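> What follows is a set of structures to go through.
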Structure I
Amino acid sequence: MLKGFKDFIMRGNVIDLAVAVVIGAAFTAVVNAIVENIFNPLIGALFKAESLNEAFNVPIGDAELKFGAVLGAIITFLIVAAVVYFVFVLPINKMKEHAESRRKAGVVQEDKPVTEIDVLTEIRDLLAKNSLRK
């Protein structure tokens, strides 16, 4: 029973997932700080409010609808989505397209999966190609 648990924990994808969660939490703190300390005051200043959380508030009896806070959450989401797309999704898709074109050109055998060495070689070649352009 403990051997199975040890095998599960030591599997690479579990470690990768744990690292992703920790990095994601740290990244969320950075994005929240940017939104709360830069965007919220700027947008709040446009609407003569202390922050975005205080802008667009609509009192309803004893309660208050805080549309500014919702707008702040939407801005946070859009920043996170943009960073994830441009930092992770787009480069990975480009690497997959490049690997597929290499596979079709016969550089990598069809029955042989792409290895870390193949990916590192592609990265090296792209870096070398980009440094020649400068």
Structure II
Amino acid sequence: MGTEVAVNPKAYPLADAQLTITIMDLVQQAANYKQLKKGANEATKTLNRGISEFIVMAADTEPLEILLHLPLLAEDKNVPYVFVPSKQALGRACGVTRPVIACSVTSNEASQLKSQIQQLKACFSGLLWNVRIVLMHAI
């Protein structure tokens, strides 16, 4: 028996292993630079206030529906979002000992993370673009 948990198909787009490492790295740096809001409620607030660069959500959240309002809101605000496999790993990247189901990296013009955030956002848009192409062919 494997220790892998079956990922909910609603958790889309899901980052692959390499992208997950990159995301966790940037989340950790954002926490150090005080550019991170942890939790679904805080992530929702950053989207509503227009200060979110991107949203990261955990695919192993139970029930997943408690954070599925975030992709809808993120799309309304043109903010990229992505799912990572583990809430425990996301919590560690956020610098806390508890699992974190969602977080938001916030904007700061004077940030040293600006270029890394832009590169990661380009990766996310590639993921979402692939989703739209698949959906268009399915119709």
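Each value in this text was obtained by applying a stated rule to the coordinates, not by laboratory testing. This is a predicted model, so every value here is computed, not measured.
> Which of I, II yields -15000 for helix-only ellipticity at 222 nm (-39500 (n - 2.57) for each DSSP H run of 4 or more, over all residues; to 500), as computed?
Computing helix-only ellipticity at 222 nm (-39500 (n - 2.57) for each DSSP H run of 4 or more, over all residues; to 500) on every structure in I, II gives -15000 only for II.
> Related question: Comparing relative contact order in percent (Cα under 8 Å, 6 or more apart) across structures I, II, which is largest?
II
> Something else now. Assuming 1.19 is Rg/Rh (Cα atoms, Kirkwood Rh) as calculated from a single structure, say which of I, II it is.
Computing Rg/Rh (Cα atoms, Kirkwood Rh) on every structure in I, II gives 1.19 only for I.
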